[in-house]
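Values quoted throughout were computed directly from the atomic coordinates according to the rules given, and no laboratory measurement underlies them. From a predicted model like this one, the values you see are computed outputs, not experimental measurements. Cβ atoms are built from the backbone, for glycine too; each structure is taken alone.
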Structure I
């Protein structure tokens with residue numbers, strides 16, 4: 001089974017990504033610093049979970065873009 005992330009982590013990460021898409025990269029350390037500047041968390045653990053989830057989202061977004069770029073568009077068959 002995969003790792004379970006709470007709704008707070010997911011919601012916060014998606015919200016930050018939608019508000020500040022250029023502030024985040026695929027590097028966890030940079031994302032951790034950006035999250036610290038943007039949001040005040042009570043614990044380092046929560047900050048790190050949000051930064052890690054953002055990193056995961058950015059990596060999957062990059063994989064999806066690479067896959068779309070390498071796959072040529074197939075012609076649609078005439079009906």
Structure II
């Protein structure tokens with residue numbers, strides 16, 4: 001997601017998880033074999049960015065998660 005200066009995500013941005021980037025990640029190997037649907041559908045809101053990671057909150061009764069920025073893509077509404 002952060003390929004150019006304009007693509008750098010900011011706090012409050014709505015994102016979803018890129019399936020391929022996530023499935024090939026260390027985070028996926030430490031989690032369930034198939035990611036939950038809400039991760040891939042979005043939107044998740046970026047709460048905090050620290051280094052290469054973002055804390056996301058989804059509009060679901062689920063805990064906030066930390067994922068790498070390169071696993072995220074901009075959310076485009078349905």
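Data overview
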| quantity | calculated |
| --- | --- |
| With relative contact order in percent (Cα under 8 Å, 6 or more apart) derived as 32, matching label from I, II | I |
| At a computed 97 (volume of the Cα convex hull per residue in Å³), which of I, II | II |
| For helix-only ellipticity at 222 nm (-39500 (n - 2.57) for each DSSP H run of 4 or more, over all residues; to 500) computed as -21500, the structure of I, II it came from | I |
| Which of I, II yields 1.7 [distance in nm of label points 7 Å out along Cα→Cβ at positions 30 and 70, calculated] | II |
